[in-house]
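Trainee: As structure tokens, here come the structures.
Every read-out reported here was derived from the displayed coordinates using simple, explicitly stated rules and does not represent laboratory data. A quick note: this is a predicted structure, and the numbers were derived from the prediction, not measured. Cβ atoms are built from the backbone, for glycine too; each structure is taken alone.
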Structure P
Amino acid sequence: MSRTAGLFNCLIRTHHITSRKKLQRVRRAAQQLNVDWLLVRSGGSPGIMFAESHDEAGLTEWVATVQALRYKDFRCVAKPAPVEEVGKRTIGFDETESVAEFAKEMEGRGLGGWWRRAMGYENGG
């Protein structure tokens with residue numbers, strides 16, 4: 001795993017994200033493992049988490065931490081991988097209850113097509 005400069009992201013899909021206690025642990029792990037930005041879709045099905053970091057090892061460890069929380073139907077649909085850093089990046093934690101709002105955030109980052117393919121909404125042609 002690399003701790004060099006560069007940007008990495010990943011996408012996790014679960015059956016749902018409703019437990020505030022688990023979500024608090026997800027956020028705390030993100031802070032401790034140098035995850036720059038975390039976007040969560042909570043409140044129903046599907047539960048979605050998108051994370052972005054300059055620390056590949058920290059991001060990979062964060063994914064393992066989330067998996068250890070035993071979310072129902074946990075799937076890391078896009079494992080931590082390098083991405084091109086384009087434009088201004090948000091840092092911190094954001095949460096939405098809408099898949100449409102989550103999609104809007106992904107589009108705003110130039111990741112709309114990537115996100116739709118990873119979620120299975122679009123074929124990877």
Structure Q
Amino acid sequence: MSRRAIARRPRAGFTVVEALVGAALAGIALAGLAAVAGLATASLRLARDTGIALALATERLEALRVGPRADGADSQVAPDGTRFQRSWSRGGGRGTPERLSVRIAWGRHALELETEALP
């Protein structure tokens with residue numbers, strides 16, 4: 001074989017450097033996917049907890065509208081162990097609609113709903 005024939009022959013396979021660069025890029029991509037998965041999990045947990053808090057607040061507001069209107073507090077525990085602290089109060093009245101307020105707190109988050117009802 002002449003020198004030209006050897007120079008023209010295509011290279012087969014990858015070099016070690018190319019394989020290392022490919023592995024590094026794959027590692028970076030997998031780390032990015034893991035970070036996104038963690039954020040997605042936290043977002044889903046917050047959405048679920050917010051939905052539970054909204055249901056608890058709505059339930060208490062409805063009870064305040066139709067039943068005795070006294071201030072109070074209680075707590076509920078979700079199946080996953082998240083504790084929701086619920087407090088409610090009323091204000092106003094005497095010729096004006098009463099302001100009914102319910103506050104739900106869990107972890108570092110809180111939700112508050114208010115409405116007005118005739119006495």
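Trainee: Among the shown structures P, Q, from which was the value 17 of relative contact order in percent (Cα under 8 Å, 6 or more apart) calculated?
Mentor: Attributed to the structure labelled Q.
Trainee: Follow-up. For which of P, Q does Cα extents along the principal axes in Å, for residues 16-55 alone, calculated from the coordinates, equal 58, 6, 5?
Mentor: Q
Trainee: For helix-only ellipticity at 222 nm (-39500 (n - 2.57) for each DSSP H run of 4 or more, over all residues; to 500), the calculated result is -10500, so let me know which of P, Q that is.
Mentor: P
Trainee: Kindly point out which one of P, Q the value 161 was derived from, the read-out being volume of the Cα convex hull per residue in Å³.
Mentor: Clearly, the read-out refers to Q.
Trainee: Of the structures labelled P, Q, one was used to calculate mean count of other Cβ atoms within 10 Å over residues 24-31, giving 16.5. Name it.
Mentor: P
Trainee: P, Q: which one has FRET efficiency 1/(1 + (r/R0)^6) of positions 32 and 72 (r between Cβ atoms, R0 = 25 Å, to 0.05), as calculated, at 0.55?
Mentor: Computed on structure P.
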